[in-house]
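Asks: These are the structures, in structure tokens.
What follows draws every value from the coordinates through simple rules; no lab data is involved. Given the structure is predicted, the values throughout are model-derived calculations rather than measurements. Cβ atoms are built from the backbone, for glycine too; each structure is taken alone.
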Structure P
Amino acid sequence: MTQSTSKLRKMREGHVMREQYIVVLKDDIDSEKVSAVADELARAHHGSVMHVYKSAIKGFCIKIAEKEVLALSGDSRVQYMEEDGMVTAKAGFSCLASSPSPIISPQQPAPWHLDRIDQQLLPLNGEYTFKYDGTGVNVYLIDGGIFVGHSEFLNKQNTASRASFALKAGGLIFDAADDAAVARGRDFGGHGTPVGSLIAGRTVGVAKNATIYSVRVTNGSGAGSFSAFLAGVDYVYRRNIRPAVANLSIGGSVMKDPTGATALETGINNLIASGVTCVVAAPDADADASTESPSRVANCITVGTVGRDNVTGKDQYVFGGFGLGVDLYAPGLGVCAAVSDLGNPGANPTALRNIGGGTSTAVPLVTGVVAMYLQAFPGATPSDISTIIRSNATRDLIINLPTGTKNRLLYSNFF
């Protein structure tokens, strides 16, 4: 195997973004020179730069003809290249009306997902009790955009939204999605808004006063690329206003022949090392968490989903990831969440509805608990938080859980 071919990493068939590669540069390249190196290599190999990474990782994404790939990978400044791949957003009970005013503890009545996580034993008591509301904590939603005008994101004074679209250097909207839309406080795909509301919505959210930033990386169809995902991670690393937690309810198939961590996984691990806890989705199917990224990243908190058995009221595994890589489970099926505007200026800014859900809607409940914990203990490290969330989970109550999987259910009232 030649040096150049050994630097190339392949995605699994059927998951590849053709003629698009993530190029990881060697560590000795100065961060301020990454853009110049990317432009130089793109010109030399007749490609076009899609994204540049300067913080969580050093490198860029390039669109390039296959005949140029080996030559580019052989450049002395290139550590390795990998094929870009596809990621997707992870996709009855009573649903309350959106509250016209801030909710105080205990919340009565409470939607079942909040009612479930604040107590360990059944039956449910119809309430959600909380000591903290996430005040002062920054939540980065790496997803498909947020309808920031929804009433679920109003502050306690009803005067402004706690949700905003994230800005990057130069005052431009941060938007790495591969479509023509620019999500200036909008959610064209319908995924980010319900997920964000479950984190910080004042009626349906766990941490009801956390500040939430939209970092848009998937398009109006809920699809995107690993390179755009990495661009969002790189942005959060660069911004990094702590205390902070990142919610990643998206993922995709792992590399066909990975040598160590992928570029995305390296970026996420570096983001965690910088002090930002990352909460990620297990596969949104009946599959082992080791088969997808970033669910297989050990330093993340990987979350599976459970629903409620309508007959017994018990917590039930239906689908939503299994295996040793799943750290814990949270309610995610049949939850009540905010409705997106889908890019429509005339959308109802107060609408809530029941959604089928999946791992996408389980992850934000854990993110919300992390935000509350960071309010109480702002100096806590991601490792501290991961350990304490797992060690205080409710044990051995989930039914139908695949063998070899940790039987842990999110519990919010341990601090």
Structure Q
Amino acid sequence: MRRIALAAAAVVVVAAAPTRPPAAAGGAGTCSTAPITNFLAADATKPGVIDLYFFGAKGRRVFFFECVDGALRQLATGTGTGNDATLLHDATTWRCDRLTRRFVASATLPDGARATGSYSVRTGSCARRFEIGVRRRAARRAIVRVRILDRWKIGGILPRLCIAAPHARRTCRTVAFARGVAVATRRFRASTAGRWRIELRVRGHRLRAAVAVGGGGDGGPAPAPPTLVTTGDSTMQGVDSFLADELGDSARVQSNIRPGTGISKASDWERYARAQVSRFRQTTTVISIGAAEGFPLRTPAGARPACCGERWIVEYQRRVRAMMRTYLRGGRGRVLWLTLPLPRGATRLPITNAVNAAILRAAVGLGGVRVLRMDRLFSPNGFQETIRYRGRNIPVRTPDGIHLNVPGTAIAAQVVIDALRERKQHPRR
């Protein structure tokens, strides 16, 4: 309830006419007036998404709708516990073309009575949805990178990016944000000295920036940004490029991925981790590995336990922990290790479960190591082709049932970015 009360600080709540729920729970209906029996609330304090809370359903299934053009469009259903509020997390997204949103919820109580609720809320417009990141000065003939960030983090939109050289007309191109993709990067060569103009156009709004090319006077070169290494096997592919786009010039992202390798294969990842640290001297290591595991592991005592029993997990844990210690660089480094989303089918499931268990155990007690739970995000109840993310149903898996597709890797990268920013905000944690 406290979180809902805070909504007034971020959105404008509109007095809504009561709306009638559908004739039967789950059926179609119209948005005509009718008495309201229960309290429905919308929380739009998180940029880009709306949560819905329905009170008094007494543990029964609740149907959530949005009223659009006089008709009820079903969003999803949810079931609470006893007298607790029924939460529909990330019920829907903000929209540039519809700022005032009306919602309806309906449930049939244990005694057969109909419980209904209605609520309206106004969200932010597209005027402040995007952010342009670009350096303010550049040398002539330099390649300048323009970073475009969707602050709502929902994607599914096609803004236009326009770039104009000094005394020249703008050249405009569409920047396609797929659903769930929050960042895109475009580059141009600063071939002419002078002021280059950059403009992002979205739904009638304009966002502008400029780059001064040539002329000097920039105070000398900026200090080198910290190095972040992305590594692992094929499960890191895609995540690395989104991290590079998202971090922009704030970090030097080094992708050092070895597809097809594994900690249980004859690829000696412990030795390779030491070589990476010697080469890159990285501040942060982001790693995902485990798609090709399942081979017997030789222990220091000479045994070769097969996957995926307790002895195999213990040996895998030992190797992972050794790698984590290497990447920590004696307290000068930081490690973000991603668990694996659960795979389709029963063949690889025991292997993935064993790998994830070993990763979690290996991190215990190691300051500077954080395990990011991709298994909970992408497969909370087993393998899923599609997940609900920030108000949308997004397909996140490739046909092989193991890897993440492009939207999936974008979402995984956003989890990493959030963890990096959390550390900056709370440096002692």
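Asks: Which of the displayed structures (P, Q) returns the greatest value of FRET efficiency 1/(1 + (r/R0)^6) of positions 41 and 377 (r between Cβ atoms, R0 = 35 Å, to 0.05) on calculation?
Replies: Q
Asks: If Cα extents along the principal axes in Å is computed to be 65, 49, 37, which of P, Q is the source?
Replies: P
Asks: Where does the value 3.2 come from, among P, Q, when distance in nm of label points 7 Å out along Cα→Cβ at positions 81 and 369 is the thing being computed?
Replies: The value was obtained from structure Q.
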